[in-house]
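So, here come the structures, one by one.
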Structure I
Amino acid sequence: MNLSLLELLRCPYCGNRLSLVDNISLKQLGTTIDSGVLGCECCAFPVVSGIPTLIANDTTRETVRALEAGHHETALFLMLDLDNETRRADFQKLLADASKPTYRDALNILSRDAEGTYFIYRFSDPTYLAAETLLRAVAQHQTKPQRWLDLCGGSGHLTRVFDNINPDHKNDCCNVLVDVTFWKLWLATRFTAPRCTPVCCDANHPLPMVDDIFQMILLSDAFPYIWHKRLLANEMTRVTNSDGLIVMPHLHSALGDNMSAGNTLAPTAYRNLFQQFQPKLFSDNRILSDVLNNRILDLSQSMSPSELGTEPALTLIASRNENVFRKYEVPEPPPISGELRVNPLYQISHQDGCSVLTLVFPSPEYEEEFRAVRDYLPKTITLNGSINSTVTPETRGYDNAELRRRKILLDLPHNYY
C-alpha cells in the first residue's frame, strides 16, 4: 500500500479520513506500507501484506490485536482464514518452496470450494472473453491520467487487463482492485495483477473512497450477489467522474435461467438503478457471437428490456459520453506481458513429432456452465513440434495470433499453473 492511497480512502462507516497509527504494527519502507493499522473516528483497520482491509468484524479486530502485539505472521494467517495447523503448515511450506509457488498451488490451499476451479480457468471462459474485449474497446475513450476500479474483482483476472492497457505506476493508485475476500486480493498482488492497488472492503456497505475519482468502474459477474443493490449503484455513481463510464458485464436476468444465479433483477430494474448515467443494455449472447464470428463489438445497437426477453444474461454500460456507443473492430491480441502458455483446459500428448491438445473439462458442472467455450476451443488440435505447457514465440505450423484469438494459447501471469 502506498501512502498516497490515504488521500483516496475514507472510512466506510463514519466517512472520515484514515490515518496511519505509529506503533509496533507498522512496517514501512519509504512510502510503501507492508503492514500496520489505520484509524479514524470510529474504527481501527488492519493493513496486512500491503492490503488495507476496511471491514469491522471479529477477524479484523483480532488481526489488529495481533499486529499491535508484533505478531505479523499471525495477522496474515488470520486474514487468509488459515484456521487450522494443517493449512497453515501447507501455506508456510508453499512460501518456502525455492522453485517458486504457482497461482494454482496457492489457490489449492486458500480456496475451499469450486470457486477455485472457476478462477484457474478464468482467462478463457466466455464471460472473460467478452469482458476483456469490451474493456479494450471502451478504454479508447478514456483520457489520461486514468484511474480505474475493478469492483468485486476477485483475484484480479480482469484487473490484469487494466494493468496492460493502463500501465501507470502502482504508486499512482491508477488500477484499484476491490474485493471482500482478502485471500483473493493476496493472490492478485502476487500473481495476476501485481501492479494493482488492492482494497479489501464489503460492497454491501458504502465504498471507502472519496467522490468523483474513477474514470471507469468495472463490475463483472458480481452485482446479482450483492444484497444492497440500490446502495451500491448510488455508490458507484458517486465515485465515478461525471464523464466516466460504468461497465457491468454478465448481469444475470431474473427472467432467464442461470446456474448460480444469485439475487437477480429484471433488465428494467438493473437499468433503473443507473438512470442518472444514461445506461444502455446489451445481449451477452449477441456480444459473444459478434466477437467470435464477426470480429466486431457493436455498442451502437442497444436493446430494450422487452427485446432482451428471457435471455439469461445481459451487459449494462452507463455513460454520458455518447461516443462510447459505436461499433468497434475487435483488436488483435496485445504483446505478451507474461508467459505464452497452452490453455490449462487442454491436456497435451506427443506423437510423431507433433503435440496433440485435447480439451478436458475439470468437472461436469463446469462443462455445463461454460459450454460456450466449445464455440471457440476445438475438441482437439495438433501443433507441429513437441511443446509443453509453455510455448515459444514461434510455434511451428500455426499462427500464434490466431491461437491466442481462440484462447488456445493464453498470455498468462508468470507462475500461474
Structure II
Amino acid sequence: MSTLDCIRPEMAWVDGEFRRGLEIGIASDGVICSVEATSESPTHGRIALLPGFVNAHSHAFQRGLRGRGERFDHPDSNFWSWRKAMYELVQEMGPESMKRIASQAFREMRMAGMTSVGEFHYLHHDASNDWAFDDIILEAADEVGIRIVLLNAYYVSGGFGQSLEPAQERFNGIDLDVYWSNMDRLAGLVDGSMQRLGVVGHSIRAVPREQLALLHEESRRRGMVFHMHVEEQRAEIEACLEAHGSTPTRVLLDSLQLDERFTAVHDTHTDADDMVGYLKTGARVCLCPLTEANLGDGIADIRHILDCEGRICLGSDSNARISMLEEMRLAEYGQRLRHEGRGICRDADGRIDRVLIDMATKHGADSLGLKAGRIEVGHLADFAMVDLDAEPLLDVSDQDLLAAAILGGAEECVAGTIVGGRV
C-alpha cells in the first residue's frame, strides 16, 4: 500500500454537495488535516470522492453461505429454516476456512467502497480452541486493510429460559467474567489505529435479562458502543411477550440506560410507540435491507424512524450480497413499496441522496464510535472513489451524480478505496 499526504479529486462530497477544485490534506496519522480550494490538476484522474462507506453490521463467516441457502424443500421456508443451513456451516468451520471466508468478505467490502466494518461476531470457538475465531477475524481485517470494530457478542441461551443447542456451543460466551476477560485479552491485541472493540448482547432470546443489564452497564462504564439484534422476527416478539410480558424494545427501555452508544439492528417489526420511546433515548437503528429481503424478514418503517428524527445506519449482515450502493437503493425502494409512494427517505429539500449517503457513512461511523464518515478536518481519511467514466454515470450532472450512483450504479462505479490515507 502507498500512503498519501494529499488528494485532489475532480470533485468531493463536502457539506452535502459535490464540490470541485479541492485539495484534501492527510496527516501522517491518517486523519484529514485540511480541506482547501486549489487550482491544481486532480491527482487521481476522473474520480469523485465520497466518505468511505461504513458497514455497520456484518457476520463475515456467513459469506460462506452464499448460494447454499437458496434451495427450498418446502414452500414455507423462512429465517428459521435458513438458520439451519447456517448452523451446518458453523459446524464445518475451522481456522483455515474462517480466515479464507472472512478475508473474502472483507475484500468484497473494499471493492464495494466500504472502508470500515462493524463485525458483529458471535462464532467464537473452533472445535478445540476457545475464542480462536476472534483473533482470526482481526487478522483477516488487518491483511485486507479494512478498518474494523470487532463487536464481540455475548451469547449464552438457546431461547428464553433454554440452554444452548449443540449447534450453538461455538457461540457460547460462557459467563460475564469469562467474556470480559476475553475482551481484556483482545484489547491487548488490537491495532488501535485500525481496530477497536465494541460490545454485543446477541439478542433478547440469547442473553437473559439480568445478564443483559449487567453487560450493558459494564459497556457504559468502559465507554464502549453496544449493538444488539432487535425484533427482526415476529416469533421473537411473541416469545418475549410470553416470557416477559412485553416486547423486546420495551424490555430494553425498562432494563437498560439507553443512549447514543446503543444500536438496535433490524427493528423490522418494532411497534410505532415503542420506536418513539426508543429513539427519544438517543439510541440508533441499523438496517440491512439486502439481508432482510433475502431472509424474507419484512420491511422496517424507515419513514416513521425518520419522522422521529432517528439516525439510521446500514449493514451487509449475512453478506449474501455485498454492495452499499444496493443497500441504499433498497432502503429507499423498499419504502416506496411499503408506502406506495416515492421519495420516502428525503430531506427538507426533497433530496434522497443526502439522506441515504448519511446512512451509509456518518451514521454508521457514529454507531461504531469512529470519527469517520465525513470529509472534514479531524476525521479519518477514509474515502470511496467513484469512477466518473463508469457507464452508469455518463452524461450525469454534478447535482444528480450521487442519486445516479445510488439508484443506477453498482461496483463498476467504485474505482477504489482509501483507508487512513493508504491506497
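Derivation of every value follows stated rules applied to the coordinates shown; laboratory data play no part. Please read these numbers as outputs of a predicted model, since none were measured by experiment. Cβ atoms are built from the backbone, for glycine too; each structure is taken alone.
Computed over structures I, II, mean count of other Cβ atoms within 10 Å over residues 96-103 reaches its largest value in II. Each of I, II could give helix-only ellipticity at 222 nm (-39500 (n - 2.57) for each DSSP H run of 4 or more, over all residues; to 500), but the derived value -7500 comes from I. Looking across I, II, the calculation of Cα extents along the principal axes in Å, for residues 232-407 alone that yields 57, 39, 32 traces back to II. Among candidates I, II, the computation of relative contact order in percent (Cα under 8 Å, 6 or more apart) that gave 22 used structure II. To which of I, II does the computed value 1.6 (distance in nm of label points 7 Å out along Cα→Cβ at positions 120 and 216) belong? Matching structure: II.
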